[in-house]
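Nothing in this text is a laboratory measurement; each read-out follows from the coordinates by a stated rule. For clarity, every value in this text was computed on a predicted model and none was experimentally measured. Cβ atoms are built from the backbone, for glycine too; each structure is taken alone.
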Structure 1
Amino acid sequence: MHVLVIGGTTFFGKHTVEALLARGHQVTIFSRGGRRPPFWDRVSRIAGDRTDRGAFVDALRGTRFDVVVDNIAFVRADVDAAADALGGRIAHYILTSSGSVYPDFPSDARLRPIREDAADLTLRGDLAYAVGKRECEQAALEQEAFPVTILRPPIVQGPHDSSHRGWFWYERIADGGPVLVPERYPSAAWRQAFSRDVAQAILLAAGNAAAFGRTYNVASEEILTLEDFVRLAAEIIGRPDPVVHVSADRLTSDAPWYKPTYVHRFVMDTSRIETDLGLSPTPVRAWLEETIRWHLGTGLSPSTGYDRRADELGVARRLR
């Protein structure tokens, strides 16, 4: 197939291009051209800024592709521009959406895995990112120019993650000291997604009629609590159990600067994509080892609040 990847030079977009090339597909990338991955000379390129929608339409008008993978649609106008530019000349459009389209559920509902039909795409007044992704999905489903598949990953981890959200934990675990883990009810727990699994989901969906008109959650099989995650990371890094539980009240009073990541409960139901497309997610331990290795070997700047690590350790000692 000839596949256009809109946003294919970083993170799971980069992994997607690598996976497509490995399967022998012809790949064209639409990007600004600021980053040049190792596969740069093996792909065709269309230079442009996605936010300049007029230029985007002009650059793509008249082109033909079997599949378009859109990783950087953030507002409805992005999808509308794609339909305008590509309508009638592509066979399949894959929209990378987000688990943020789901609303905040009450505590009892958070104890059940979230199915795809639990999203209300008409919700507004939420975070701009969540509203934008809902509008993108609405636009994709409403247009009639091409078949659509929507993929919803939650938090995505892996090497080359520019968000560095996991670094908050890996840096603290690696220094060998105790780590404050907030206590919540329901406990913070999730199915996160591995970047290469998101790329694999795109590969399985591309040109696959079974995926037309379908929306899929994409995440790991295992469900981890935050405590599980911290302990598994410590085991991988080779450090003793660092977990020190801290209540929300105590955290607010003793360490108000401490802003940990991954403190929410978000467990997706992934049965649909496993049944329809046969996605077999990478075991968490395997992808976490690769992810941690990249973070520790990249020379990243200190994570949020790490300049007060000594104060964190003082709080941990008092709690212990």
Structure 2
Amino acid sequence: MTGSFATFVALALAALGLVERTAQAQTAQQPWPQKTVRLILPLPPGSGSDISGRLLAEKLTERWGQPVVLENRQGADGIPAVQSFLAARDNHTFLLSFAGVITMNPLLHAGLPYDPRSDLVPIVPLIDNFLGLMASNTLKVSAMAEFVAAARAQPGKLNWAATPGLPYYVLLALQKVAGIRMVEVPYRDFAPAYQDLTTGRLHIIGTGLPTLIPHHRAGTAKLLLLNNHERSPQVPDVPTAAEVGFPELTFDSVVGIFGWRDMPASIKARVAGDVTAIASENGFRERLVNIGAIPRTGTAAEYAATIEKQRAQIAAIHQANGLKPAQ
């Protein structure tokens, strides 16, 4: 290679590098978002988190001037949703999820196809869902203490059921902290559990508040407590777990937004700021309360700390009950 040709090549490469850096700088300066934003949700249409996500998408569309769409990828404890989110690997796709994809899945599934610690980056919380425990009227109990007394008097005689996730762990924890022993009744479809509760074939169930409220208001079953830090505006007469002497049954049923590990900090900050602003609006809060949730605000660090707290709680219950991951 002659000296002049080598000089020419060096200059050409330098120019190419300058063009590349200029293009990257111009891209970084472009307003975000530049196209449709996707929120991938590991829950079915019609769930409380789904409705909350759609309300949020509507508000974000107004703010960002680009469509924000919610995509449902339900089933398998959120694993397909996480895989879909990670496969996109762009700055316009986010995961809107319950914390269980980080806190529970490593305990439930051997060989997860993602790393919960590094692949999912908490950006901002959105809502807290209300969870509760409801007892059958056939037990004739009016408070949690009375239910525990009835269960202690009949070890192994009372039946329980819960929807997957936090409600399931709540019922496991209750038996340990209260020193009672009950029999689990599993349901592939949870709808029949409510009928079994009212007829006395089931004695206590744990699940989300929206499906419990009709029975509570009709008096067909007794809502004993909520597993949240505060009472629900929908049923202000129902105490929290801490108020009835079971603080160990208090859980943060938080749903929020996750990004991927290399997502630019500026985009994460934009999303966090706008979601927090929306969650702070009175009208948004009222709409959430109507579906059995309340808005949750906080920094990314606070959100991560909440998830870590839940992870530690779940791990302790898992270990205390000798549970093993599915193969």
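From 1, 2, which structure was relative contact order in percent (Cα under 8 Å, 6 or more apart) = 24 calculated on? Matching structure: 2.
Matching task: -11000 is the computed value of helix-only ellipticity at 222 nm (-39500 (n - 2.57) for each DSSP H run of 4 or more, over all residues; to 500). Pick the structure from 1, 2. Structure 1 accounts for this read-out. Comparing distance in nm of label points 7 Å out along Cα→Cβ at positions 40 and 296 across structures 1, 2, the highest value is found for 1. Each of structures 1, 2 was scored by distance in nm of label points 7 Å out along Cα→Cβ at positions 80 and 208; the highest score is held by 1.
Here the criterion is mean count of other Cβ atoms within 10 Å over residues 120-127, and among 1, 2 the highest value is seen for 2. The maximum of mean projected area of the Cα convex hull in nm², for residues 184-231 alone over structures 1, 2, that is, the highest value, falls on 1.
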